[in-house]
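Below you'll find a set of structures to go through.
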Structure I
Amino acid sequence: MERALKETPKKRRFRSLDITRGLIVLLSVFLFHIPAGGYEYLRHARWYDITIMDYILPGFITVFGVGMAFAYHRGVNWSKLIKRTIRLIIYGLIFNMIVDWKFDLSTIRITGVLQLYGVLGLLAVIISTLVKSWRWLIPVVAFILLIHGYILFSFSQSCTDGLLQPDCNPSGIIDVAVFGAEHLYHQGTMGYDPEGIMTVIGALSNVLLGMIAGKILLEKRDKGAWKELILFGAAVLLLSYAASNFLPFNKKIWTPSFAMLTAGSVIIVFAFIHLIFDQLRNTKKTIFSWYIEAFGRNSFLIYFGKFIVYSFLARIMIDAGGEEVPFSAWLLSKIDLVTQYSQLAYAGVMLLAWSIVAITLHLKKWYVKA
């Protein structure tokens, strides 16, 4: 990520983009910090199905696509884009070592979320440069979804009950062959990599659907595009349920139904936020909307920073009555003394800490960009 610099004055931004992104990141901070035990509906689904937590990453990626439509609608600086992609991949490798607390190159995880962002950004810009019209991007996305779905569905026919399983899916073969099991998520012991090659194909649909939404908004910016965005999002949402009859919702391997469900939902939410904060221009800035924007303007820093801070807090040891315990466990035990909802309260404390960071940076107009 680039060093945080004071923002220079620019033309009016779409507040809806920052607010949507901010809501996603704020929610991710709270949900991520809920300690283990209970609240399963607030955690990632074990395999099939979908929870609110499963919307975070694809939602962030979809909004990432919307932002790219705005950023590249006048042209692409290819040198800058390639450097950014390389930078994200390198940062991703360093990020993996810090979060996993392993500094062994023989087992370093090559895949990861930052690497996923870098590759998705490059692929999406290449495709949108070749196919500039959002109307023609729709069949391109449909083709990607069909190819991805065909690969997954064909593979599933050899699995138990004709459904992909953790030990029966193409990621367990393709990613191992390309990267080596020792360089994958949990050294390949899980049977899949949630940020592997198959996920890149699936998540590319989210980025491109987000770009289509952004292009629609740019085309209709004078009259407003919230109705068109809602219709588009609803159509994608309906198709996701049709696709789930063949390949159920699954974040771990990013099935086409999952990609469309999350993208369609986020586009609809974005449409309403666009209506409220961009089209109804008499809407005053409130403390709450400003607070959400603070998270949105530094979304990359907060989204990825929380993993690093979590890793450190889990390894800083505190003396607790003669016993060494991680700082995070010590803090949870103290909170447990004052409330029976200690897990939610702990997540609230961490959200408060990140809120202070977000607000401080927003007040100073310091923003960290990928």
Structure II
Amino acid sequence: MNPETLAPTRFIVRDNRILDLAQGSMPVFFKGIGYSPYLPNETPIYGAAPGNDARYAEHVPLMRDLGVNYLHVFPLQMPAKFFAELDRTDLVYGQDIWIWAYEEDFLDETFLNKTLNQIRDVIDHTYAVGRPDRLVLFSIGDELQADAVKRTDAKHPDVRHFTGRHIVVKNRTPTEIAIARLMDGAMDYEIKRYGRRHLYCHTSWTHIGPIGDRPDLEVPRENMITPDIGDLVCLNVYTYARGVRTSPPGSVTGSSYQGYLEDLAAHLTKPVLITQVGLSTSPFEPKAWVPGFGGHKVEDVPATFRAVWQDIRTAWGKEKFAGMVFFQLHDEWWKSGEDPTDATRHENQDPEEWFGIYEIGAGNVLVPKGSIPETVRSLFTEP
């Protein structure tokens, strides 16, 4: 990061901690929920935002009552009534900005320009409709696909450095250079247009790095993504994920999950936010070659939630972790968007639709999945 770049006004990074200047410069630990409020018959695949209606009067107080202090939101343009409900609480939020993760070439100029325009639209919406004083971060991109990473790197073997107005990186992969360019462009736009900025990150997943000494990664070491280009590291870390399940035991709990977290703490210098962890309660596990992706019994989920919470709170290097976000509030019928009618049905064979700690009941009322919500509450409200 260019030392001359304007610092954020509320949430800042100092050493390996995130501080909230509104709370006396105290380090923060985010107790988060992933939030994508699309209900049955709604889908974002054509660019639509979730409905601007009374659902937020149910959802937001519900999350606050769980002891949540941070919402990681996925829709690019959350509606006004969501923010009106947010104003009734002390909750803060982070804005995930999903970009096309299957791109033929992340360094293609047409792709970069189109994507940067989309990012600018999200930033504009934040200032026009959102709550910039409550926003912690913008995440530029989420879970880039391994094949797309390898394609991009193969096409641009000599692209290894980037010096932008704010982001400066050297000896990185071509895909990481693409991330740096998008992040630099977003940061520069926010500063020039609005005279301030927020924290920036790229959200990655363990299948493609940053811990490389694992036998099950989807990319060779030379293609690994280390998501430390911005202010902090944002990483989706699932218990069954590649790179995690093959980790050594942790120093306190003995779990491979804690082992992975401790390797992160040893390898990274910036604060780390675990942006997704959860389990799908789909009726069965559809992919035998992806064990753990779906098919979890509702009654078994609380034990895993308690375990990963213990893992992060007791891990060696725990001071580097800025929070954990359980994915997600409720099931999403629209996933994975296979066809225009996908949002009309809850598909047993698609684990992506079943990660909620609540299911969607009659009249779109959220119904607890067993004791999962109460487990989250007990963890988030413990001393």
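Tabulated data for the structure shown
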quantity: Of the structures I, II, the one that 23.0 was derived from, the read-out being mean count of other Cβ atoms within 10 Å over residues 53-60; calculated: I
quantity: At a computed 31, 28, 20 (semi-axes √(5λ) of the Cα gyration tensor in Å), which of I, II; calculated: I
quantity: Given 5.8 for distance in nm of label points 7 Å out along Cα→Cβ at positions 157 and 285, calculated: source structure among I, II; calculated: I
quantity: Origin of the value -20500, where helix-only ellipticity at 222 nm (-39500 (n - 2.57) for each DSSP H run of 4 or more, over all residues; to 500) was derived from one of I, II; calculated: I
quantity: Identity of the structure behind 28 (criterion: relative contact order in percent (Cα under 8 Å, 6 or more apart), calculated), options I, II; calculated: I
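Each value in this text was obtained by applying a stated rule to the coordinates, not by laboratory testing. Just so it is clear, the structure is predicted and the values come from calculations on it, not from any experiment. Cβ atoms are built from the backbone, for glycine too; each structure is taken alone.
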